[in-house]
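The following blocks contain the structures, represented as structure tokens.
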Structure I
Amino acid sequence: MRIVHDWKGLADTDRGAAVALGNFDGVHRGHQQVIALAAKAAGQLKAPLGVISFDPHPRRIFQPDSPSFRLMQPDQQARALAGLGVDISYVLPFTQEFAEMTDREFVVEVLHKGLGVRDVAVGFDISFGKGRTGSPETMARYGEELGFGVSVAQAVGEGNAKFSSTAVREVLRDGHPELAASILGRPFAIEGVVERGRQLGRTLGYPTANVDLRDYVLPRFGVYATRTRLPDGREIAGVANIGVSPMIDGMTAPRLEVWMFDFDEDIYDQVIETDLIAFLRDEARFASMDAMTAQIVADAAQARALLLPEI
């Protein structure tokens, strides 16, 4: 999969795709329906399959003070899209120029002249252009005028709940990673560089890998059963705390601290990816280190029972 970061002056090989348009944060099952429509058109047209997203996320421009909300980092998104057979990922810079474009200017200048799209797939609730005046209906009219096809994915979900990035964020904040996984089609995962902490876990016999949460949506603070992937492809069950570690004075920035079972290797400065499988309990402050250690042992036993039931 090629990643393209502009829409001006592109080579012919980076133009003429059938594209899915959206933010695609999470690449959840609703997003996958939009991409499937684009893939169908790509096959019919014998065109590359493309996905258009934006960096930074438009929400960062229009709501700069909003809480952290991202469901995945760029590398995670790229892997998810490549896994769906995407040929070209257009990660377009969401500049002030973009923000000021009307819906028509966006379609004419970016989609038609810049990318030379042959088909555009969108979600049923998409909006685009200054003032969010663009809609699936306006996209269809522009497509007819400019000569590209348009397809619209309908809501996907169970019952009255549609799959959306907002829904994923809500269930994570409520402490339901299993519901997030049902919307995403895979567990919600936090990826980051392993940083050096205060070595408290190692001192107690439970060494943890510490990862800054950066601009991820903050799940409910507490303890989770987890699976962590290492750079060499190994996947290791464990238990993790997400929060501010109330037993450690001076901790203010929330982070992931994951203890991988039966593992004690130096992975500082390496990138790991940790799936949140199940919420076990809320973060807590204990009366003593002995009380905390006893709870860690209990948490680990519960996580092992969930993740490694045959042991």
Structure II
Amino acid sequence: MKKVERINLIMRYINNRASFTISEIMREFSISRSTAIRDIREIEAMGMPLVAEVGRDGGYFVMSNAVLPPVRFTDTEIKALFIAFMATRNQQLPYLKSRQSLAEKLLGLISQSHQDDLVLLNQLLLFEGTNPNNPDLLELSDLPHPILEKLIQLLLLDRYLWITIREGHDINSYPIYLLHLYREKSIWLIEGYELKEEKRRLFPVDYLTDVEPYSVNKRLSHKKIQEKLMKEEEAFNMILELGPKAIEQFKKYHPLKVSISYIDPFQSRAILKTHVNADHAEELSDMLNWLLFLGEDIKIRSLPEEMAGALYTRIKSFDHLV
């Protein structure tokens, strides 16, 4: 990245925040401490009024955020935004009803030639889930659970929640501290710390019937939750060594909680470490199916006994078919 481009990006970064530190600038832009300090000084010299805060946790804050001119999109940025809209049209994402108004506002910011380009792109590009006979159609089945937006709005205010969820024929309620909200295999999931039983749990958003803030006087502190989570961390019981073909399969799909570490400079071999809950039949089955999806280019270093047995049974059934 050229220096001028980097400084412009740093100015945008600073202008959108109440405060920042040198360490944050170093991490965000992958630059050294001396480069970060030098860039900050140049930005100050250009007229951005920065005030330094002294102390161990000190940093800078901007006296006025009216320094930068209005945002102007480049041709590449406009196309990137528009294609991102198109690619996620049928992905069960929240706030989809705002997509049309966003697109109209974006079109209002650009020239006629740019508008013509976007109209042509909309005609030519089709993404997974798009209805080719009516690309602008948003299938009702692709809309997210109606409670998802309410959940996100509450999360912006507080992560302590009281959720009510349908479990079979029963309706149960739980106080949780939300750790993550994520989407995997087209399903939205809440990963939360259940405050009564004091353990980590997953809740499908599709089964939620209600969500409300949790009473303040009954809360476990964030610090205590983190301490309990650290104690709860279980040792890795599934360790694999992946070759090039398995790495390619991993890149095509992998569970959100699973990551790999490369063990050679050419990124042709990697180690995968994770924990599989062998007592949870559905998780065990999903991980077994995914293990077979990775293919033969793996070496198993460690595997839960239950999973190893199920894998052996599955492979024997394949042999029988052959």
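Just checking, which of I, II has the largest value of relative contact order in percent (Cα under 8 Å, 6 or more apart)?
Working: I: 17; II: 9.
When relative contact order in percent (Cα under 8 Å, 6 or more apart) is calculated for I, II, structure I comes out on top.
Suppose mean count of other Cβ atoms within 10 Å over residues 44-51 works out to 11.9; of I, II, which structure was it derived from? Walk me through the numbers on the way to the answer.
Values: I: 19.4; II: 11.9.
So the calculation was done on II.
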_Source structure (of I, II) for distance in nm of label points 7 Å out along Cα→Cβ at positions 84 and 228, computed value 3.7_ = II
*Taking Rg/Rh (Cα atoms, Kirkwood Rh) for each of I, II, which is largest?*
I
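Name the one structure among I, II that helix-only ellipticity at 222 nm (-39500 (n - 2.57) for each DSSP H run of 4 or more, over all residues; to 500) of -12500 was derived from. Working shown, then result.
On the way: I: -8000; II: -12500.
Traced to structure II.
Using distance in nm of label points 7 Å out along Cα→Cβ at positions 60 and 300 for the comparison, can you identify which of I, II gives the largest number? Show your work: numbers first, answer last.
Numbers: I: 3.8; II: 5.5.
The structure with the largest value is II.
Each value in this text was obtained by applying a stated rule to the coordinates, not by laboratory testing. Quick caveat: nothing in here was measured; it's all calculated off a predicted structure. Cβ atoms are built from the backbone, for glycine too; each structure is taken alone.
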